[in-house]
1. Any idea which of P, Q comes out highest on distance in nm of label points 7 Å out along Cα→Cβ at positions 6 and 230?
2. If FRET efficiency 1/(1 + (r/R0)^6) of positions 70 and 174 (r between Cβ atoms, R0 = 30 Å, to 0.05) computes to 0.70, which of P, Q did it come from?
3. Of the structures labelled P, Q, which one yields 2.7 when distance in nm of label points 7 Å out along Cα→Cβ at positions 182 and 222 is computed from its coordinates?
4. Could you figure out which one of P, Q the value 15.4 for mean projected area of the Cα convex hull in nm² was computed from?
5. When mean count of other Cβ atoms within 10 Å over residues 118-125 is computed for each of P, Q, which one produces 11.1?
6. Figure out for me which of the structures P, Q the number -5000 belongs to, where helix-only ellipticity at 222 nm (-39500 (n - 2.57) for each DSSP H run of 4 or more, over all residues; to 500) was derived from the coordinates.
Structure P
Amino acid sequence: MKLGRLRVNVVSDGTWRLDGGILFGQVPKALWQKQVKADGRNRVRLGLNCLVIQSPQGNVLVEAGVGKKCDERRKENYALNTGKLVSGLRTLGLKTTDVQYVTFSHLHFDHAGGATKYNRKREAVPTFPKARYLVQESCWNDATHTNERSRAAYESLDYLPLQEREQLDLINGDKEIVNGVWIKETGGHCRGHQMVVVNGASRTVAFVGDLVPTPYHISLPYITAGDQFPEETLEKKRQILKQAEEEQWILVFSHGYDVHAGMLERHNGRLSVKPVDLSKPDP
């Protein structure tokens with residue numbers, strides 16, 4: 001989709017499955033299973049969606065998926081079918097060396113895993129060798145100082161090589177990456193969680209990360225059990241969804257499977273998502 005001098009598209013790194021109880025938090029299964037079905041292990045299939053923004057000032061990648069480094073245990077636990085990001089970029093005519101900026105909503109393995117890859121010596125190195133990687137300093141501090149509760153969500157090989165190769169930029173708060181493309185710190189899901197807002201000529205596109213990971217999560221009580229600060233998530237969701245509805249933003253969902261992006265509509269007082277295909281012109 002062309003937004004003035006910017007072009008935006010969604011590229012998938014593949015799919016994975018997450019326990020429904022984690023995905024929907026305090027919402028009982030009797031309710032959420034009316035919208036989506038779980039497998040025999042109570043896992044829900046999810047997408048791994050990345051936003052590509054092509055700008056005259058450089059190409060920006062938001063999220064990197066899981067990538068290909070995971071061990072067999074993690075692959076089996078999460079039914080990983082991943083590592084498709086680089087080939088997806090090729091369909092847009094982009095090589096890894098064409099990406100100037102990479103940023104993430106946060107550094108959990110399902111968002112940052114594809115930021116690095118194994119070289120022939122089986123060393124983890126940045127997947128995008130010419131890119132600057134932008135991360136909130138508070139997010140970085142938590143990722144590099146995990147505890148018993150958070151440790152399973154992180155994999156240090158996803159992000160430590162970025163610092164070792166001097167491609168890491170730690171930021172504090174909001175930042176404009178290129179003209180019209182803003183990082184907005186949100187908190188909520190974890191410390192330093194951020195969204196990316198693309199202010200196009202006639203339309204705003206927002207990658208909302210794990211504040212609203214799927215279209216099912218536009219209902220305010222639907223907050224993952226993995227959220228570090230769920231009350232903060234609730235208030236931030238309320239604010240963002242109100243603005244998105246009023247201004248007709250296109251929301252990109254980090255884990256939407258059937259629907260990657262969409263606009264909010266209200267019917268009989270209830271919000272729903274009208275799917276939008278970012279590979280097509282502005283609706």
Structure Q
Amino acid sequence: MPILPITTVTDLRRVTDGFKSKQQTIGVVPTMGALHEGHLSLVRESLKNCDQTIVTIFVNPTQFGPDEDLRKYPRPPGDDLTMLEALGVEHVFAPADNEVYPSGFSTMIDPPAVAGKLEGEFRPTHFSGVATVVLKLLNMTQADVAFFGQKDFQQVLVVQTMVADLNVNVEIRVCDIVRESDGLALSSRNVYLSDQEREIALTLSRTLSHVEEMIHEGQTDGFEIVTEMRQMLIDGGVTSVDYAVVADPKTLNTAETISLPVVALIAAHVGETRLIDNRIITL
């Protein structure tokens with residue numbers, strides 16, 4: 001039987017109250033739709049580890065800046081539901097904008113300090129929108145566990161910190177990046193890439209692999225590594241680089257001298273498409 005999405009908080013709460021009355025654990029996978037194997041891997045983890053799974057599909061307007069791609073963000077709801085049905089998902093929450101942000105809504109989360117770096121420098125309102133909608137979705141779904149992908153590394157840090165700071169009773173579980181066989185990190189924005197641009201986009205994962213090799217071969221000078229990262233990206237044909245850094249994985253402070261573990265993070269434009277990727281580097 002096809003999934004009939006839940007569209008109101010009232011109906012959702014009726015469902016989740018039923019789960020809670022049976023002492024069932026609720027896993028939630030927050031998405032903006034345009035699902036790919038990365039999202040589906042999170043859904044599988046929730047189905048495997050929780051009694052009930054709710055996938056949310058909501059293109060959150062408050063996390064898009066004035067010059068970003070909200071209007072053209074891919075929205076294939078039929079395809080999304082078909083993929084979720086194939087996995088055995090029974091509960092999808094797909095609210096309209098005015099259900100999440102009703103008339104007169106004015107409360108926004110001031111995100112934690114880790115939000116001010118990197119993405120926060122280039123997208124200054126982004127994490128306020130992310131933190132607000134995630135907190136609302138966690139409350140709406142009454143989630144016990146929320147599943148996020150490592151590809152949005154800084155976003156995960158923001159959510160983890162917010163949940164800890166505000167004593168939200170939910171576990172944030174982080175799952176590995178899912179990649180194509182050639183190394184490209186899966187992203188809903190990959191659909192914007194032409195064949196030529198897709199080849200250029202592989203420069204991000206190749207650069208991260210090179211950084212890992214440099215560090216494991218003994219390079220400890222963070223400045224030298226970052227300089228080589230940026231040069232490799234430009235030589236690979238990316239249009240521009242927002243950032244290419246090696247940082248402490250808990251604070252995102254720049255690692256001037258490498259002491260493992262570290263995280264290498266990249267945000268770069270390929271044509272008109274902005275892509276991000278990262279690699280956690282350990283001993």
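The numbers here are math on the coordinates, done by the rules we state, and not lab data. Bear in mind the structure is a predicted one, so any value in this text is a computation, not a measurement. Cβ atoms are built from the backbone, for glycine too; each structure is taken alone.
1. Details: P: 3.3; Q: 4.8.
The structure with the largest value is Q.
2. Q
3. Derived from P, not from the others.
4. Label of the source structure: Q.
5. On the way: P: 11.1; Q: 16.8.
Traced to structure P.
6. It must be structure P, since only it matches.
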